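Structures incoming, each one as structure tokens.
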Structure P
Amino acid sequence: MSNLGEGRKKAVHATISDESFEIIQKYEEEYGSKSAVVDTALRVFKKFKKPYLDEVIGAWCRARNELNMVLVGKTTLLSYLSGNYREAFTKNIALEA
């Protein structure tokens with residue numbers, strides 16, 4: 001159960017394994033609190049799951065803004081090349097930023 005009230009920090013109560021708890025205790029002194037250990041671990045986990053997301057978004061924005069280019073995905077490009085313009089519009093999931 002979590003506290004979804006106003007404020008920057010949220011309280012989360014969860015049951016974890018003994019192994020996970022020992023890891024949190026091991027790093028608690030280094031990071032200052034159990035919540036700081038969990039916060040840091042979740043940020044690292046997010047980067048692990050999507051390691052280059054920020055770089056990809058940055059490259060896309062730079063190409064669009066600085067080079068005045070439009071980037072399209074493989075499905076859209078192949079649809080245009082094959083002459084199937086409808087498919088390019090119906091399968092395009094890009095958003096204008």
Structure Q
Amino acid sequence: MARVCPVCRRMTPDEEMQCTVCGQATVDPNKWREMRRSVMAMQENLNAQSAAISKREVEKAADERRINIGLGGMAAFLLFFVVFLIAYLYLAWR
């Protein structure tokens with residue numbers, strides 16, 4: 001039965017214990033599939049964790065941005081109101 005090189009992913013003829021291309025030790029195809037499944041599952045878990053973390057960070061940044069926009073809007077309205085009140089009172093008592 002042929003074997004698989006884990007580095008260059010080539011099938012070796014017969015039951016060669018070393019890859020004919022890169023010289024790495026070869027593994028059984030069934031073991032190779034198990035290795036690939038475990039690596040892929042581990043990568044999927046890491047991707048899911050990093051996606052959850054980045055989603056929380058994005059939501060936190062968006063909340064902070066909304067708060068800053070709200071505070072800026074309130075400050076602008078109060079400034080407008082104070083200037084309007086001063087101008088109104090100045091023109092009314094003139």
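Throughout, read-outs are computed from the coordinates displayed, never taken from laboratory work. Computed from a predicted structure; not experimentally measured. Cβ atoms are built from the backbone, for glycine too; each structure is taken alone.
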Using relative contact order in percent (Cα under 8 Å, 6 or more apart), single out the structure from P, Q with the greatest value. Q
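Figure out for me which of the structures P, Q the number -18500 belongs to, where helix-only ellipticity at 222 nm (-39500 (n - 2.57) for each DSSP H run of 4 or more, over all residues; to 500) was derived from the coordinates. Walk me through the numbers on the way to the answer.
On the way: P: -18500; Q: -26000.
Considering all the candidates, the number was obtained from P.
Which of P, Q yields 10.9 for mean projected area of the Cα convex hull in nm², as computed?
On the way: P: 10.9; Q: 9.9.
Source structure for this number: P.
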Match the computed value 0.80 of FRET efficiency 1/(1 + (r/R0)^6) of positions 41 and 73 (r between Cβ atoms, R0 = 41 Å, to 0.05) to one of the structures P, Q, and report its label. P
